[in-house]
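Please go over the structures that come below.
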Structure 1
Amino acid sequence: MTTYVLLPGFWLGAWAWRDVTDALRGHGHEVHPLSLTGLGERAHLAGPGTDLETHITDVLDLIRRADLRDVVLVGHSYAGAAVVPGVADRMPERIARLVFVDGGPLPDGMSQAQFASPEEQARNAELVRTAGRGRLLPPPPWREMTSELGALSEQSLDRLIRLSAPQPWATATTPVRLTGTWEALPRLHILCGFTAEQARHLATTVPAFRHMADRNRTHRDLPGSHWPMLDRPTELATLLHEAG
């Protein structure tokens, strides 16, 4: 049996991991999908002070309260980029492996918002100002993104639209603060929007991707959308089962 903690990316809660969670538990694993503060069933807790450190604390508290050990810590997108390395840097003794789902860890001092292009940063900042009361990034127009969502059923799309919550914007603008302790842990990158070969190229050309070339990492390709827990949950659960 392996212990998994599953962290969702922007706008999503623990609900997004439902099918993956069921599949992993079917293999006999202990699985903890977590809604970070301000998202999922905890959307009502979003406040001006909800930032990256809040989300890191959410995970640290879960691991301590449940006395979890030898954890396979899985982060999708933003959660992998910023929350996973932040947690592992503070509590490496409880972590067995890090898994990044269609993303990778940001370098120390960089925020998730800075990873976007200048044009996208400007668009997001304007959305936060006009539609998010200055502190929330609204979910994207999911129904207009069906070509980007892979083989998502109409029922799953409706669920995504209904359950998505605005992302507390300070979680995206808070820089990652890391000592480097987390880098000793083994890592798996599950790549959906780009291949392992492309990742190796990016590691040598883009500073934000430098960790993709580290000796402690391995890659697995899972072609599909950026949200494989929604459009390819069975295949994603298989890769996580093998990682455990």
Structure 2
Amino acid sequence: MEQRDVRGHYEELAAEYDEHWVYGPDYVPWMSARIAEALRLTPTDRIADIGSGTGLFAREVAGALRPEHPILCVDPSPAMLEQLGSPPPPGLTPLVASGEDIAEGRVGLPHEQLDAMWLKESVHHLPDPAQTLLGLADRLAPGGRLLVVMLPVMIRYPLFEAALTRFRELQPDPNTIVGHLRAAGLDAELGHVEYELRIDRDKYLGMVRARYMSLLSTFSDLEIEKGVEEMRAAHPESVLVFPDRFAFVLGERRGGDT
């Protein structure tokens, strides 16, 4: 197994990241709407997307919500944030920082408190999720909401078996994240959403070769090629159809009217 270099992985993938994550024309709008719905976002909220990457979902939320305060796109990778453009789109403000930087106050925010924040598929990158989520929760205003969007431990992606096994070994349990948010003083609950993906097989194999999931950065080039051949044999169909199921862990700070 190769050493996992998450930041380097995203630096290399930045220029083509959106291409790999836009499965189809409806996926990003669908997920962005689910995030906005779960967080009960309003135009007056002070919002942050922690681990925003290229701002795929923040851009969609901002376009629909038209927030009074630009959504903070927080990511440790300058290369990823550069994909927002210069200047960034209306309603978005890039901020080069990690979740730990925000949680520990090493990087200042334009707002003293936040009303809403989300972490989409980034919680598994945190070295100490409990401590970081505690620090992020402390930055919520009364009534503020924090949403962790993550894959469950068991996924039904058409990946090769070694990748699925390693995913199960590395992925945090959403119930553990619920416990972290409750320990941080938030009322927390777990829900799920699901989207059916339909994607050209050859495109998906190319995404795997490009290591579109950070998990795949833990495999060597040879291992990836062997995995692709295993996938090709297991899936002779030209279009792959599989469910993308997400855990939505929502925490809310008491004391607000929302």
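Each value in this text was obtained by applying a stated rule to the coordinates, not by laboratory testing. Owing to the predicted nature of the structure, the values given are computational and were not obtained by experimental measurement. Cβ atoms are built from the backbone, for glycine too; each structure is taken alone.
Set 1, 2, criterion percent of Cα pairs over 26 Å apart: the highest-scoring structure is 2. For the read-out distance in nm of label points 7 Å out along Cα→Cβ at positions 133 and 197, a value of 2.4 was computed from one structure; give its label from 1, 2. Derived from 2, not from the others.
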